[in-house]
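Every number here is computed from the coordinates shown, using simple stated rules; none is lab data. Since this is a predicted model, take the numbers as computed values, not measurements. Cβ atoms are built from the backbone, for glycine too; each structure is taken alone.
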Structure P
């Protein structure tokens, strides 16, 4: 069953917006939210002119803050153009103020990946696959964010238990359980399914670098793309080899991910979480042995 049927929402219409290879898939829709400090300077939010493809909203959780948000889900070259508009916005801001907006440790980049076109089982595969790499991604992006309470890691919280209950829910209870059980501040926010038909990824720190945003979007789209073509049964076999799985899933960012500090150790943490969440007892025991060997230096 597709999520769109469950949430009674239409799937965004796919137009042809080729990105000339910038993105791993030009047909997938995403939304982007960028938090910026020091942009209001005592003025109302209406004083900020939104660049093309964006809208501006007040962000009270940060100082003199505003949030730039895609005005609608974008795909392909639209995303690339939106990043170009963001760069122009920053340059214009600098030309008027002689500085750029502030990115503090309170700022975040949130990316929504549309999953309304996916079967529920594909969304579940995407969730587990992301969990396997979650601690790798925190290391890649900013390890200090692992302990923040507004992007709570799924591998070190009760998300696995919650996910298991949701995945095993009847169709009639599926959305209710998401509403009741899920935390909107989870690093992987399932509640955005109810409002937008998307999964929201909250772990990326704030940034003024459009190329960083494109890289992160590509990583997330790679996870979705793999999850559409593969099943959880295939995942549980392939995850036993970190290098092979990483090379298969991440087309453009393979080396970037593989060379992250503590890659093997962090991958094993995610693998153990996935096996525990899916209750693969025999494989979980093997993973525990591997973790013990790592901890003892064997």
Structure Q
């Protein structure tokens, strides 16, 4: 398998200026192709800027929008991940990431986890996605897309890897917070992202590509620090903080095969067990008692948990 050159487009999108951001994407795709890149990754909402709020509807595009199709047309012999506001046929708005390949829009991931706390107010403006799928790519490996907060939930990389992803791509507009000299790179959020990416790469024995934007949307400051992590959890490349640039990184996709054979963590996962326990937890949260007969045959039965009633008393 040939080495893959990845372009990390650590850019500063112009808020609400779709035309200018599209022009920048076209230029960077051309530049990356000229430098031998096989995959170019842009940050979350790189086509629109992040702090859109009421501007979201003005810059939203359906997946068959001619402007998005024109961008896809620039990917002959190339793969790219771009992010935009998607408008569905029933006029819901989603934060989306799309895989563009060989002139086509191959796959769209809608952000699943929408932070609505602290600095964030995404559920006020956007609908949440509800599916996670790995997709086959022209690169010869499965790709799993995620958007920013999706990776703050451990189920996301696990499901994508079990579904066939060998390359996990997270696009982000993660603001710089918790400035302190005690942090590894001076920002607490950057240190947290580095910890997450290394952990997920090692536990899923996958390459992890993290592309974070830079710049300021109103008072919302984003620090960059994009990375590529190998399937052992070791960093392959870490981009500088705060600098806008197209960074090129070479990886050997065969590293995934070597690591998964020597450390067969995904092989030994037990999704049927996890699915059963999730079903139990969902039922308990809904106040539905699990019958003892639902325990798998031959398994020791745990004592049933008491289920609170609507009046606050405990049902046996």
### Query
Who wins on distance in nm of label points 7 Å out along Cα→Cβ at positions 8 and 232 among P, Q, i.e. which is largest?
P
### Query
Out of P, Q, which one gives -7500 for helix-only ellipticity at 222 nm (-39500 (n - 2.57) for each DSSP H run of 4 or more, over all residues; to 500) as computed from the coordinates?
Q
### Query
Between structures P, Q, where is relative contact order in percent (Cα under 8 Å, 6 or more apart) highest?
P
#### Entry: Origin of the value 2.8, where distance in nm of label points 7 Å out along Cα→Cβ at positions 16 and 256 was derived from one of P, Q
P
#### Entry: Structures P, Q, by mean count of other Cβ atoms within 10 Å over residues 96-103: label with the highest value
Q
### Message
Quick check on the output: 21.0, 68 is Rg and Dmax of the Cα atoms in Å, derived from one of P, Q. Which one produced it?
### Response
Q
### Query
A value of 1.8 was computed for distance in nm of label points 7 Å out along Cα→Cβ at positions 32 and 56; which of P, Q is the source structure?
P
### Message
Please compute Kirkwood radius over Cα pairs in Å, for residues 80-215 alone for structures P, Q and give me the label with the greatest value.
### Response
P
